[in-house]
Structure P
Amino acid sequence: MPERNMNLDEAIETRNFGELRDALDNLPPFEIGNLMTAMAAEDRVLAFRVLPRELAADAFEYLPFEIQQELLKSLGQEQVAAILNEMAPDDRTHLLDELPGNVTSQLLNLLTPDERHVAVQLLGYPESSIGRLMTSDYVRLRPEWTAEYALDHIRRHGHDSETLNVVYVIDDGGKLIDDIRIRKLLLASPDAPVADVMDDTFISLMAADDQETAVDAMRRSDMTALPVTDSDGVLVGIVTIDDVLDVAAAEATEDIQKFGGMEALDEPYLKIAFFRMVKKRAGWLVILFLGEMLTATAMGFFQNEIERAVVLALFVPLIISSGGNSGSQAATLVIRAMALTEVTLGDWWRVMHREVFTGIALGSILGAIGFLRITLWSAFSNIYGEHWLLVALTVGVSLIGIVLWGTLAGSMLPFILRRVGIDPATSSAPFVATLVDVTGLIIYFGVAMIILRGTLL
């Protein structure tokens with residue numbers, strides 16, 4: 001590999017186009033894409049121009065969008081047209097979708113009539129629909145064909161197919177009947193009809209459905225490609241696992257950003273403009289800040305109790321952080337379980353039942369630690385006063401109640417949001433923590449007023 005890179009660098013430096021072409025010609029497209037990503041812009045254009053048309057189109061698909069855009073500006077119209085016409089329809093749709101409308105219109109005019117028809121059709125689907133992900137490059141079979149004829153058909157028409165792991169059986173009207181793994185055809189008797197190879201069980205997607213549906217379906221099916229149909233069941237395309245993995249990664253990134261208490265970024269972190277970054281983060285931050293102001297209001301309500309028992313204020317950070325942490329843990333677990341379809345809306349009662357006992361157990365652990373800490377400290381110091389045992393009991397009991405409440409709030413909030421049609425990821429850790437902070441203070445001082453009545457209060 002180092003020797004290959006050295007030859008490549010030398011060919012670029014000396015402008016030896018023949019050697020440069022030979023150095024790139026035998027590399028897989030993804031490796032060419034990686035090499036070109038690391039090149040300087042001028043060298044990248046040079047290397048791209050010497051590639052054969054089909055290889056150039058394949059390598060182009062592995063480049064980041066910013067570099068794709070740069071190459072479209074630098075390459076000649078004829079080469080741009082060749083690349084766009086050779087690109088896989090789904091990758092081309094993604095590229096055209098990211099470009100400004102006027103640029104997309106110009107590039108569409110460079111396509112052949114057939115490719116333009118496919119591109120316009122795919123771009124006509126809603127932005128986040130499965131229709132934007134699918135490709136029209138796949139192999140169709142008929143149920144009455146023999147296995148031998150079907151394999152011959154695949155040899156003749158499968159060169160441009162996105163995948164040959166799975167082929168699709170349609171009827172006279174183009175409706176999807178079944179999908180068949182190529183392995184079954186290879187092992188079937190040559191004169192056996194395709195209908196005998198079918199098992200009449202398949203998972204299909206709807207072109208108008210949200211792209212996240214494809215992620216769940218692909219996970220359940222254990223397939224590398226899934227067919228896409230219209231509302232009438234007519235096969236209109238397929239979605240392959242590479243595109244679904246991109247959607248899954250984008251979905252996971254969005255959920256992580258939302259759970260961090262901000263709007264999802266629609267651009268790479270280092271590419272997004274400063275003011276857009278501030279805008280994305282400021283909204284939720286202001287909402288959380290206003291929510292935390294209720295904490296000050298709650299403490300003001302118990303001002304007299306704090307004045308009479310100043311020692312209670314020492315444990316406020318401990319109390320509210322424990323409740324917020326337990327709530328954030330529960331919310332994280334439930335949201336992830338929802339994303340993996342391990343938990344559905346109907347499971348809310350089972351989740352609550354588990355979290356009640358979990359919250360009591362966790363609260364008891366923290367409460368015991370808090371009690372022991374105050375007890376041990378009081379053996380060497382008088383910081384907690386003569387009623388230290390009651391203070392320790394107050395902290396211990398409060399922690400049980402607050403951790404239990406935080407666990408319940410964190411686990412149930414995603415269910416409530418999902419029920420009203422809101423993304424559960426918006427029940428972010430900061431949001432749960434803010435909610436539990438305010439209510440936790442009420443629990444803490446409520447317990448204190450009961451246990452310390454007649455002594456400190």
Structure Q
Amino acid sequence: MAIRGDKTQQNAALLVAVVSSFLTPFMTAALNIALPAIGAEYRLDAGMLGWVTIAYSLAAAIFLVPFGKLSDMAGRKRVFLVGISVFTLSSALTPAMPTAALLIAARILQGLGAAMIFSTSIAILAAYFPSGERGRALGFTIAATYAGLSAGPFLGGLLVQHLGWRSVFIAAVPLGILSILLLLWKLGGDWDGAPGGQFDLAGSLLYGVSLALLMYGLRRLPAAEGAVIAAVGIAGLAAFVWWETRAPNPILSVALFVENRGFALSNLAALITYTATSAVGFLLSLYLQYVKGFDAKTAGVVLIAQPVIQAAFSPLAGRLSDRIEARAVASGGIGVIIVGLSALAFLGESSSAAFIIVCQVLLGLGFALFSSPNMNAIMGSVSRPQHGIASAMLGTMRVIGQMSSLAIATLILALVVGPVQITPERYPAFVEAARITFGVSAVLSAGGIFASLARGRINSR
């Protein structure tokens with residue numbers, strides 16, 4: 001049952017969720033623009049520079065599920081407050097780090113704060129909005145996420161150019177402080193969770209180490225070392241599932257997936273869809289800059305079409321899922337995604353920027369129709385005491401899907417193009433690899449439609 005707050009509290013909860021949903025993707029997107037400047041100042045090679053982003057993603061992924069469980073036990077507002085405070089403080093401290101090692105450590109701290117935010121913000125929002133209004137509210141948070149992704153490269157570029165790379169981190173501080181003040185000032189009460197039993201520390205450690213190995217292994221593919229590490233990670237996650245079935249207070253109730261068909265299949269649909277789509281931007285960015293000869297700025301302008309469309313239509317899709325069964329809207333969205341991916345499977349060296357933009361619009365519209373309704377279905381499939389872990393699982397599906405998508409794209413590139421630089425004579429092979437990847441992604445998305453439709457009707461809670 002939702003908290004019986006007035007409209008002021010609902011608006012405050014929505015604003016907190018929107019600000020936090022904008023903040024983290026904006027930081028990620030803006031930081032990509034700042035990486036060359038960071039690398040130059042700290043004299044980092046490509047491998048070490050990559051850890052500036054990887055450290056954050058790994059920390060966020062590892063702690064999502066444990067913090068989701070902890071928020072259900074200790075109170076979501078309390079965990080969110082700690083998380084946004086940690087994120088804000090680390091954003092203020094990162095620019096002052098004198099060495100690359102300390103900079104990466106600060107990014108790990110940021111990822112820790114982000115995990116607390118991801119695992120609680122949606123759950124807090126769901127508590128203030130009843131089922132008939134929840135989809136619209138969730139739609140605004142999805143829109144904020146894609147607005148952050150859209151604004152990040154542009155605003156990040158302006159900040160880096162005029163104020164230096166440190167300004168990217170400093171820009172996050174006022175937004176973090178705003179979220180803290182809103183939480184403390186407007187959202188009083190209901191700070192307690194559902195205490196009972198001890199926190200499953202052993203399960204958390206097993207989960208975190210296994211997931212870290214899986215994600216690291218996926219990044220190392222197609223090297224044999226990467227496959228071995230990923231396999232060890234998968235085995236560790238299997239051991240985690242076995243442990244959780246026997247733990248007296250598991251961080252993740254396996255029964256939730258076994259007994260709750262809607263929850264399990266909604267998360268599966270999210271995993272499949274993120275796996276099918278996350279590498280699209282990566283491949284198109286390379287295509288536009290290598291094959292078409294666009295500079296980074298022009299390529300960014302072309303690629304901004306997808307997140308802009310997603311941001312524009314997500315609130316509408318969320319509101320639609322309040323009135324129409326969520327699985328119908330989400331399944332239709334996956335169908336539109338399949339059309340966009342299938343079109344990209346015919347990409348050629350002579351394809352125009354207009355063709356790319358049309359495909360981006362289709363993907364953006366499809367993902368907008370899928371994302372908000374699917375999130376609404378996940379939160380509606382569980383009771384309020386489980387909102388924290390539900391939110392955390394959705395975040396975990398997103399991270400694993402993104403890593404898997406890049407792993408598939410990297411593997412196909414390695415097999416078709418080979419372990420060489422993408423030079424003009426390799427452009428035809430690169431385009432062929434991109435076409436194969438888009439085709440595989442379209443077929444994979446069909447599995448997402450099946451999962452979305454098979455979950456049946458969900459009675460929102």
Value 1.14 of Rg/Rh (Cα atoms, Kirkwood Rh) was derived from the coordinates of, among P, Q, structure P
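P, Q: which one has distance in nm of label points 7 Å out along Cα→Cβ at positions 344 and 416, as calculated, at 1.2?
Of the options listed, only Q reproduces it.
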Matching -27000 (helix-only ellipticity at 222 nm (-39500 (n - 2.57) for each DSSP H run of 4 or more, over all residues; to 500), computed) against labels P, Q points to structure Q
Calculated from one of P, Q, distance in nm of label points 7 Å out along Cα→Cβ at positions 40 and 64 reads 1.9, and the structure in question is P
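Taking distance in nm of label points 7 Å out along Cα→Cβ at positions 120 and 232 for each of P, Q, which is largest?
Q
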If relative contact order in percent (Cα under 8 Å, 6 or more apart) is calculated for P, Q, the one returning 11 is structure P
With mean count of other Cβ atoms within 10 Å over residues 136-143 computed for every candidate in P, Q, 25.6 is reproduced by structure Q
Note: mean count of other Cβ atoms within 10 Å over residues 336-343 at 15.4, derived from one of structures P, Q, originates from structure P
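Just so you know, all these numbers are worked out from the coordinates, no wet-lab data involved. Here the structure is a predicted model, which means the values were calculated and not measured. Cβ atoms are built from the backbone, for glycine too; each structure is taken alone.
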